[in-house]
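Structures given as structure tokens follow.
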Structure 1
Amino acid sequence: MTTYKSACSLNCWDSCGFEVTVENGKVIKVDGDKNHPITKGKICGRGRMLETRTNSDDRILYPLKKVDGVFQRISWEQALTEIADTMKKIKNDVGSTAVLHSHDYSNSGLLKNLDKRFFNCYGGVTELTGSICWGAGIEAQKWDFGSAWSHSPEDIFNSKNVVIWGRNVVRTNMHLYSYLQEVKKKGTNIIVIDPLFNATAKMADSYISVKPGMDGILAIGVMKEMIRLELEDREFIHQYTHGYDYLLALINQLTFEEIVNLTNVPRETFTELAYVYSSGPTTTYLGLGMQRYSNGGNTIRLIDALGAVSGNIGIPGGGVNFGNLQVGGSFNIEALSLPERKKESRSFTMMSQAEGVLKAVNPDIRMIFVTCGNPLTQVPNTKMVHKAFSSVETLVVVDQFMTDTAELADYVLPTTTVFEEEDLYYSSMYHHYVNYGKKLVEPPGQAKSDLWIWTELSKKLGFGEDFDFSREEFINLGLQNVNEKGITLERLRNENHLPLPVDEVPWHDFKFQTPTGKYEFYSTIAATKGYDGELKLSFPQESSLTNQELARKYPYTLLSIHPMRSNHSQHYHIIEALQEIKVEISIDIAKMKDISQNDTVRVYNDRGELYGKAHILQRSHENIINIDEGQWSKFGGSVNLLTPDRESDNGLGSTLYDCLVNIEKK
């Protein structure tokens with residue numbers, strides 16, 4: 001029995017360090033690495049369950065081909081030859097963009113970028129842009145700051161006030177929760193803003209309930225009150241911002257009475273928040289849900305503007321923290337992915353990939369190749385996704401388990417887990433440490449690493465020299481940009497984790513990456529992309545404000561938050577307690593519809609329906625229903641049967657929460 005240092009591959013906020021115990025060639029236990037400077041030995045159940053995923057009897061062990069509707073075991077030689085022959089024919093007949101590469105981010109390994117290398121060397125395919133998860137918010141912060149950077153985790157000790165806005169850190173960012181507990185003991189004021197009274201709100205000094213989709217209006221109200229009280233940071237605004245007059249014009253469009261009615265937030269709360277933000281340093285941690293609306297990018301921009309107006313940008317203890325693209329930007333992704341090898345290219349957004357497939361011409365989509373994802377569960381508007389993925393001649397899925405997407409495939413290629421391959425792991429969401437993961441055990445059956453799959457396929461397609469590198473050589477390629485900072489594979493193998501060279505207090509020199517070099521209330525980047533750069537008064541598309549007829553038919557807002565015990569859809573099949581749909585409803589709905597705890601209910605709209613057991617929320621905003629995302633079809637079906645596949649206002653995010661439904665007791 002031997003214990004090794006390792007790392008979590010799950011793409012979440014925390015990117016934990018592991019200690020993994022191996023006995024007789026089998027992983028038997030996963031614990032936290034107590035020496036990791038951020039995660040400090042604490043890991044969540046999702047991380048621990050990577051042992052169960054690795055050892056599961058349900059692993060796909062051999063390449064599979066569907067023949068007359070039934071999967072048959074085939075050899076790797078047959079699978080790769082047939083897939084390569086199909087790809088050659090498609091490229092020769094209609095061009096390489098007739099292949100769609102549907103890629104998501106289930107694994108945060110550095111070498112997961114090599115699938116892009118493969119498809120670029122093939123000649124370029126139809127790719128996906130944007131992100132179902134955080135795309136609108138990332139793009140919004142690029143418009144405001146020039147990029148999306150966050151303060152280091154330890155900077156929270158410089159904060160007088162901490163605002164957790166739309167992020168349940170207990171569920172999604174447990175190590176931030178540990179920091180919250182520490183700073184609270186030191187007297188830091190903690191405020192939670194969220195439609196749902198969650199576990200993080202329980203430990204906060206105050207909780208503010210806001211109507212879903214109205215977070216940006218709340219930010220407008222706080223700025224309006226700051227200006228009325230003359231609490232704004234005039235020096236920062238004058239010296240380091242661009243387009244302030246546009247913001248003032250927007251703020252003056254609404255009265256406080258209108259703001260209170262739109263947000264359902266009491267008038268006095270705006271005054272309290274105005275003083276909180278002006279008496280900083282005040283740091284804001286943003287969640288992902290509030291940018292999953294049609295107005296999602298604008299919402300994040302308005303909260304960014306609140307940080308700027310209050311002078312909490314570029315100072316220790318301040319910041320508006322969403323993502324941290326500094327982290328991923330440390331690596332030489334271009335050296336790994338070879339974008340210059342594309343000869344053709346086309347793109348669909350990740351949210352509307354199904355519509356893209358169904359409408360594609362010149363060429364139409366002949367093949368879909370799925371890596372690091374489960375679109376039949378995770379992509380919105382599931383019925384359309386199923387229709388689109390069923391319409392193509394060939395669907396290839398690389399996975400460890402027979403997911404909803406794999407069930408639909410023509411070929412399923414079994415791949416390795418985190419403990420069966422060497423890689424580096426990091427997250428561009430919270431901390432800036434890169435973690436080393438050693439290969440600890442051999443994969444079962446004939447499961448192969450993604451790198452092996454791409455290498456063998458590339459040989460059959462005539463560009464094998466582009467993959468004629470060892471795994472170690474590929475990792476070193478990715479580390480080229482940070483070698484001069486002393487970050488090498490050798491050191492990572494010895495030390496297990498190293499900090500990447502990032503600004504721990506972003507924008508501390510007040511030099512922003514925008515065209516003006518300033519923080520931009522009016523975005524010149526947006527203007528160059530064909531968008532109006534002004535901040536707007538905008539609302540969700542599915543709401544009583546914008547579509548009264550729809551709201552009369554479907555009066556309730558559906559949220560689809562991240563599950564507590566599964567990383568998206570990755571753990572449902574190995575945790576029996578998750579294999580039932582839980583429909584959380586606000587208490588006002590329960591009273592109106594005479595629904596009791598554990599009643600069977602039907603939730604529905606024009607896109608689909610789901611059945612589940614009712615769980616009554618004792619404290620939340622009114623007219624809210626939540627169904628956790630990620631559920632598999634064989635356990636009742638994904639909440640994405642109900643969600644829309646529209647794109648956010650800036651084109652790069654989803655509108656999953658911009659969703660109206662009705663409910664009935666069965």
Structure 2
Amino acid sequence: MKLGVCYYPEHWPEQNWADDARRMKALGIEVVRIAEFAWSRLEPARGEFHFDWLHRAIDTLHAEGLELVLGTPTATPPKWLIDQHPSILAVDENGQTRGFGSRRHYCFSSTLYRQECARIVEAVAREFGQHPGISTWQTDNEYGCHSTIVSYSQDALQAFRLWCQQRYDTIDNLNRAWGNVFWSMEYTGFDQIPLPCGAVTELNPAHRLAFWRFSSDQVASFNRLQVDLLRRLSPGRDILHNYMGNFTEFDHTTTAADLDIATWDNYPLGFLDRDSADLDDQQKWFRTGHPDSSAFHHDLYRSLGRGRWWVIEQQPGPVNWAPHNPSPLDGMVRLWAWEAFAHGAEVMSWFRWRQAPFAQEQMHTGLLLPDGSEDSACDEIRQLTSELATVEHSNVEPAPVALIFDYAADQMLRIQPQGQNYGPLEWVLQQYTAIRRSGVNVDILFPHQINDATLQPYQLVLLANSMAVPDSLVTHLQHFDGHLVIGPRCGSKTDEYQIPPDLPPGALQKLIPLRVTRVESLPDFANLQSDDGFCAIRWREKVSTDLLPVGKFTDDWGFYYRSGDCHYLNCCLDTDSLQRFFRERLQDAGIETTACSTGLRIRQRGSLYFAFNYGPEVAHLDSGNRYLVGNCVLHPAEVAVWQHQAD
């Protein structure tokens with residue numbers, strides 16, 4: 001695993017660059033990302049390109065043996081471009097233009113902006129595409145950050161109508177698919193279709209889902225435009241994009257298909273404080289991040305990158321954008337990096353090299369303080385660098401468990417959650433956590449990329465959130481020779497957001513003979529106990545079947561059904577119950593487990609084993625292990641690495 005950093009030479013006097021490059025190299029940095037926000041310096045006026053400064057910066061960094069990731073600057077169109085073409089700007093659901101003054105101020109559907117992007121990307125690629133210091137390209141930056149996937153502009157309206165016509169062919173097909181006979185919403189032509197905003201009350205969920213799919217496709221085609229140019233003008237170099245954490249506002253699989261590497265930006269403390277609804281979790285993990293948040297995303301993006309993935313932005317200290325911005329516990333910068341290594345990261349890169357003394361991110365920590373002196377993360381990176389040199393890189397082998405995750409299903413569950421306390425991604429993470437608490441590795445798969453060979457390595461497969469299940473996936477699951485867990489709400493809708501004609505779980509009834517005849521969402525105070533000690537929260541389903549339930553609730557609703565090696569969980573469970581449920585399913589599948597304390601996580605990579613203590617208690621490991629890093633007593637924020645001893 002190489003170490004990297006994000007660097008902005010345009011923010012600093014040129015006389016600092018050589019010293020910065022030398023200090024990066026001395027710290028163990030090998031990869032540097034630059035220029036993804038530099039359009040105004042590269043082209044201060046239309047056609048007036050200023051590339052000399054970037055040539056000097058690249059040459060300076062390359063002279064120290066640093067590999068460079070060069071970003072396309074399209075996330076920040078400059079003011080002169082907005083003044084010439086204000087139609088580039090996105091429009092929110094209230095009809096207000098989202099203006100200039102920060103970043104990501106463009107509409108993906110703007111044909112004019114796509115032309116401008118092609119122009120600047122081609123100019124930059126022609127100028128730097130053959131430079132020996134450029135090993136990798138990054139397209140744009142954080143697609144969708146600040147809720148910028150969706151735009152309600154006139155360009156988006158016209159593009160969406162065309163997308164609908166291509167998808168449905170006739171307006172009658174669209175009306176049937178969306179159920180527009182309800183509330184007299186039928187259209188007589190594609191030119192009547194509005195954008196899904198501004199209605200008196202709830203919008204048609206099928207309309208909203210179609211617009212989400214359209215918006216995802218716009219991101220993919222926007223990205224592909226840049227990728228095609230870069231492949232032609234700078235052949236032989238990898239291309240990546242940096243995704244985000246806890247972010248499902250577009251289908252990442254369609255964009256990732258055109259890229260070589262998936263990278264993501266990991267800010268564990270910011271994500272916990274901004275995204276968690278659990279106050280106990282926020283209190284317990286506020287200096288470490290949730291023990292499974294980083295790991296889940298590592299597994300997610302490793303799958304998106306088809307095995308090739310990086311962390312291109314890693315939190316080195318307090319950030320600036322969360323509701324609260326605490327300092328990480330001493331040791332966490334090192335722990336987060338080791339955890340990325342354990343999941344197979346090619347690069348761990350910190351954001352940023354030096355803390356900016358100006359503008360929006362001046363409160364965001366870097367590896368250096370604004371005056372150039374080192375911040376505390378540098379000592380942890382030095383320790384990490386020396387430790388990494390002692391550990392061999394083993395291959396990342398398939399896990400015994402696969403979790404099938406569906407971006408479209410996540411969106412469907414957000415459109416009609418049927419309960420205010422139901423968080424789709426939160427529920428997926430809770431299932432992932434329950435398996436990890438048993439010391440078991442988890443791989444993440446995507447439904448449209450699965451075939452019989454894909455499933456062959458696994459002993460247990462989990463349908464975590466598959467609301468609409470493709471027929472092809474059902475067929476492959478029928479051929480799967482292992483244990484299958486189907487979670488609640490799976491198969492509960494068709495691809496066009498209707499209840500299946502044969503009732504939920506739809507085509508999954510080919511795997512287990514039952515039908516869901518009633519559902520209920522539960523308020524937080526309603527915790528329902530089964531007769532065998534499981535506790536249901538938030539969501540529950542009533543099932544009609546000849547199968548006997550494994551357990552029952554006090555009102556005689558069944559709890560959990562099984563047919564052979566297929567298991568149907570018909571409710572959401574609290575933390576302890578969910579862990580117990582999956583521990584039993586892992587045992588059914590013959591998977592070896594290791595009970596982990598609340599904050600301890602175990603990960604295997606080849607012959608190496610890793611232990612990460614998120615705290616708050618001291619963890620004790622087997623004293624008989626041959627430790628390469630750490631030892632059998634693991635304090636909070638500490639790491640241990642040991643080699644598997646062959647029998």
Given structures 1, 2, which gives the highest value for mean count of other Cβ atoms within 10 Å over residues 71-78?
2
Answer label among 1, 2 for the case where Cα Rg over 2.2 N^0.38 Å, calculated from the coordinates, equals 0.99:
2
When distance in nm of label points 7 Å out along Cα→Cβ at positions 495 and 519 is compared over structures 1, 2, which one is greatest?
1
For which of the structures 1, 2 does the calculation of distance in nm of label points 7 Å out along Cα→Cβ at positions 271 and 359 return 2.6?
2
Which of 1, 2 yields 15.0 for mean count of other Cβ atoms within 10 Å over residues 415-422, as computed?
2
Kindly point out which one of 1, 2 the value 21 was derived from, the read-out being relative contact order in percent (Cα under 8 Å, 6 or more apart).
1
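Can you spot which of 1, 2 the value 2.4 was calculated from, given it is distance in nm of label points 7 Å out along Cα→Cβ at positions 535 and 559? Each step should come with its number before you reach the end.
Numbers: 1: 2.4; 2: 1.1.
That value comes from structure 1.
Each value in this text was obtained by applying a stated rule to the coordinates, not by laboratory testing. Small disclaimer: the values here were computed from a predicted structure and weren't measured. Cβ atoms are built from the backbone, for glycine too; each structure is taken alone.
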